[in-house]
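Novice: Each structure below is given as structure tokens.
Readers should treat all values here as calculations from the given coordinates under stated rules, not as data from a laboratory. Please read these numbers as outputs of a predicted model, since none were measured by experiment. Cβ atoms are built from the backbone, for glycine too; each structure is taken alone.
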Structure 1
Amino acid sequence: MTRTQDLHALIGQEVGVSRWFEIGQDRIDAFADCTEDHQFIHVDPEAARATPFGGTIAHGFLTLSLASAMSYDAVAPLDGLTMGVNYGFDRLRFLAPVPAGSRVRGRFRLLDATDKGEGRWLLKHELTIEIEGADKPALVGEWLGMQIVSAAS
């Protein structure tokens, strides 16, 4: 647990790194079905081999969609947290493709913490999703989350 009074001291610091998440073809195919995005680069290994990627790659939004699980895994909740709400991104860039069969993890650095009153804290984290063994991350973004804490915190 992180106390709200300690948030400002954490600004600029890495506050967590998630476990590795495997991005297998089954996960990619399930995401394609869920989002109705069946572009061959994601779901057709034979056709994808003929591209510069040499095989299928995860959807960028699949990689991004793992951010919540990565956050739960890596970032200590605020003391007295009753709920958190995704507030969006200030910036988001997809920097490298995630090949099927690779693993990714999230790295979180606290950029800002704003007390919005009534137990509401707007937190901004730099999120970097790394690809195991790769020089470039899959994505980097500035992720906003509204954290609601009980009045007693």
Structure 2
Amino acid sequence: MSARIGVAVMAALLLLYIVLVGQRAWLLLASGEPVGIALGIALIVLPLLAVWALGRELWFGWCADRLGRRLEQDGALPDDEVAVRPSGRVVREDGDAVFPQYRAEVEDKPQDWRAWYRLGLAYDAASDRRRAREAIRHAIRLERSERGGA
């Protein structure tokens, strides 16, 4: 729940930033000076990119959460016994130890989104965030095509 509050706060701060930057952009565009106009255009484009990036990350989080809930309802989430630090993060050595099992599952069933999602969780437990996100994105794409929403 605290992660959702953090996301809401960051989204609200981004919206405030966009409003304030939009006001400055308007003033620069209205100045009539070529440099002011160029800066005004930049101040419009950069917040739009920020909104796009935020929307993309929110969509990824929502889809990943939805797939995680589906796996939980099916009783298909990993139940490996791994040591956890006080922060809640998995001890890396334990995460590395369970990783080969999930990699083999994906090699056996490359079109199964459940296997890819579990592999993403294993990557995350092994502290490889980039590959974890790639695996979960792949799981999202496979699940979407399975539902017929490709």
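Novice: For which of 1, 2 does percent of Cα pairs over 19 Å apart, calculated from the coordinates, equal 64?
Specialist: 2
Novice: As an exercise: relative contact order in percent (Cα under 8 Å, 6 or more apart), calculated from one structure in 1, 2, equals 15. Which structure is it?
Specialist: Source structure for this number: 2.
Novice: Going by distance in nm of label points 7 Å out along Cα→Cβ at positions 17 and 121, which of structures 1, 2 comes out largest?
Specialist: Structure 2 gives the largest value of distance in nm of label points 7 Å out along Cα→Cβ at positions 17 and 121 among 1, 2.
Novice: Additional query: Once distance in nm of label points 7 Å out along Cα→Cβ at positions 65 and 81 is calculated for all of 1, 2, which comes out largest?
Specialist: 2
Novice: Assign the value 0.85, calculated as FRET efficiency 1/(1 + (r/R0)^6) of positions 49 and 105 (r between Cβ atoms, R0 = 35 Å, to 0.05), to the correct structure from 1, 2.
Specialist: 1
Novice: Now a separate question. Kindly point out which one of 1, 2 the value -28000 was derived from, the read-out being helix-only ellipticity at 222 nm (-39500 (n - 2.57) for each DSSP H run of 4 or more, over all residues; to 500).
Specialist: 2
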